[in-house]
1. State the single structure among I, II that was used to calculate distance in nm of label points 7 Å out along Cα→Cβ at positions 5 and 213, giving 2.9.
2. Name the one structure among I, II that Cα extents along the principal axes in Å of 57, 47, 44 was derived from.
3. I have -10500 for helix-only ellipticity at 222 nm (-39500 (n - 2.57) for each DSSP H run of 4 or more, over all residues; to 500), calculated from one of the structures I, II. Which structure is it?
4. Who wins on mean projected area of the Cα convex hull in nm², for residues 69-188 alone among I, II, i.e. which is largest?
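A short reminder: the numbers here are calculations on the coordinates, not readings from a lab. Computed from a predicted structure; not experimentally measured. Cβ atoms are built from the backbone, for glycine too; each structure is taken alone.
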Structure I
Amino acid sequence: MRRILIVVAYDGTNYHGWQVQDNGNTIEGELNRAISTLTGEVIEVIGASRTDSGVHGLCNRAVFDTASTIPAERFYAAINSNLPDDIRVISSKEVHADWHPRKCKTYKTYEYCIDCGDVANPLTSRYSWHVRGPLNLTNMQESAKFLLGEHDFTSFCSVNGTALTNVREIFSIDINVNGRGWSTNPDMHIDGGEQIIDDGKITIRVTGNGFLYNMVRIIAGTLVHAGMGRFQAAEIANILEALDRTKAGPTAPPQGLTLVHIKDV
């Protein structure tokens, strides 16, 4: 038996998340079906990140064990012939038999995209949260600084999470304006020394050593509320200390979230 590592990109819109479930199609389920069809074996992949329903991925990892003689570096193309168009394996290689994608130490990076234009852009609505501006970018950036470092993120975890500990470390949060929904430049102005975004695409990029259930989406929802003036930056420290989910902002909808990078450390 060989263990094959695959890197998977997918549009999560039409799926009930990564992990196999009884109530609908999943990314893991489609991979299991495609690889089993290819090899004639009963295949169950093991994924690195169990992204939620509607969440996207550019680089999720999974492994599977097989007796197939297909060269490891050719598996990706063969698997893709059995997959729907919104899931693609982008690379494949053989790894050690005990290599496990959830047991190795990694840093993960997610991006959350916000369309704050007056009218939602239909070409990006599957991949962003439409929040009608204006948003105070300065307050969002200042609020994000309080989340850096190692904390108990109970206030930023859905109550039905099952992690053994809610302590995680965030290395960086970058909030950038990447371009306007209907044009090429964001519409922003300065008010009292602060940057105000009236119409643009805001990207929140978060890197950490691991994330709790809905953690990045709750961070995004909280920072959007900071942009609306519902939280001031210094209040984020109190929200963390409260260890109370009700103190943070809303859980942002899933379609704006994408897993964009996994780095071995």
Structure II
Amino acid sequence: MSDVILSGRNLSKFYKQRSGKLGLGTTLVKALDDVSVDLREGTTLAVVGESGSGKSTLARCLLQLLPLDGGEVIFQGENLAALSGAALRAQRRYLQMVFQDPFASLNPRMRIGEIVGEGLLIHQLGDAEERRERVLRMLKRVGLVETDMTKYPHEFSGGQRQRIGIARALVLEPKVVVCDEPVSALDVSIQAQILLLLKELQREMALSYLFISHDLRVVRHIADEVAVMHCGKLIEQGDVERIYDAPGEEYTRNLLQSIPGRRALAA
């Protein structure tokens, strides 16, 4: 079995929410309630659940885009939750994200070459010519061409924009990529192309994916393991075939039964 590359231990995250008739009171909402997950090197862990289950909060806490209220995030032997400043930025190069909305996640005022190369500039990797070559190689790898470097996001389709988002994440040669609903905003025919591209890049670059999704049909095609979230809690985690063929929890069975065209599972 592959070694664990990213691990969340007893993760907790709370949000304050106004309550009472006049909204003067506050209550704590548990977005993450003592959640522990392991992502194994070179594999894809899909985190699934309904809207509000905590899956996107989990992804952002693992990347330290949101501060934790409790727990540890272990990456390459270091607790990211204990890092800050330059030490955290150094690790972030190896932890990248592909966002859900390919239209909102690209700066409309920047050219594609600038968008994809921005991370190289931030992390001071290479000189101007080396950065340009790395950007060009990555754009070509995701199916774009050299002339696309000088274009703006509005000149591309949704599928092409998501390819640009993937290139932006992978140009830094990360080890872990969080894919937050990366195909949910795309047409079904384009979804299949993007999923195939992600799998090819995973093999070529030895990537580990944390794949956030509510679409269980998509998950079955890309995941090695599945973690099921509900109301901020991790309900169950296991091999994708085991979860789909013999789910251990009633909530998981109900999720699977909601897949269009799927026959009801035995109780």
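1. Source structure for this number: I.
2. Corresponding structure: II.
3. Structure II accounts for this read-out.
4. With respect to mean projected area of the Cα convex hull in nm², for residues 69-188 alone, the highest-scoring structure among I, II is I.
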